[in-house]
Structure P
Amino acid sequence: MEKKHSIEFCSANLLNGSKKVYDQLKEKENINLYEFGCLGHCRQCIRTLFAMVDDQYVSAESVEALYVEIMKRVEDR
């Protein structure tokens with residue numbers, strides 16, 4: 001049985017652009033998505049796109065790059 005990965009997004013960061021990544025990840029069966037009001041990374045949140053992948057902070061400068069970085073973490077485990 002394949003492990004389910006936990007990916008968390010901050011509501012404000014979703015509005016800043018990471019929503020596109022969130023929507024792409026909805027299709028993945030091995031991922032559980034969560035949205036929280038705040039993940040405690042406020043300084044990063046206003047400057048870059050990010051998510052928490054299995055409790056590890058992942059960030060990128062673009063939607064495409066964030067998706068790639070998240071998928072690297074998911075595929076490596």
Structure Q
Amino acid sequence: MKSRNVFEAIQEFGNDEDFTPVETEEFVPTDAPAGSKKKLEVLAERVRKGLPLWHPLDRTDYSGLSAVVDRRRRNGSSKG
């Protein structure tokens with residue numbers, strides 16, 4: 001039977017509400033800033049490995065980072 005929505009899928013296959021992630025030696029902090037491609041890759045990999053999503057020593061701020069400058073933008077507007 002093909003599920004038509006998430007509720008039917010849960011009825012058919014169950015859920016993981018009792019899932020408890022396991023902290024293994026692979027569960028290491030990341031210095032990747034929140035929202036970055038690298039941070040999203042780290043989070044996805046943690047999920048795939050069954051690790052906790054958030055490490056207590058993950059980067060929590062943007063200090064020491066440099067912004068990418070779009071030289072085409074001048075005075076808050078973009079041309080071409």
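What the table below lists for this structure:
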item	result
For 0.45 (FRET efficiency 1/(1 + (r/R0)^6) of positions 40 and 64 (r between Cβ atoms, R0 = 25 Å, to 0.05), calculated) the corresponding structure among P, Q	P
Comparison of P, Q by relative contact order in percent (Cα under 8 Å, 6 or more apart) - largest value held by	P
Value 3.0, calculated as distance in nm of label points 7 Å out along Cα→Cβ at positions 8 and 48, assigned to which of P, Q	Q
Mean count of other Cβ atoms within 10 Å over residues 16-23 derived as 8.6 - corresponding label from P, Q	Q
Cα extents along the principal axes in Å derived as 56, 37, 14 - corresponding label from P, Q	Q
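Every number in this text was worked out from the coordinates using simple rules, so none of it is lab data. Predicted model, so just to flag it, every value in this text is computed and none were measured. Cβ atoms are built from the backbone, for glycine too; each structure is taken alone.
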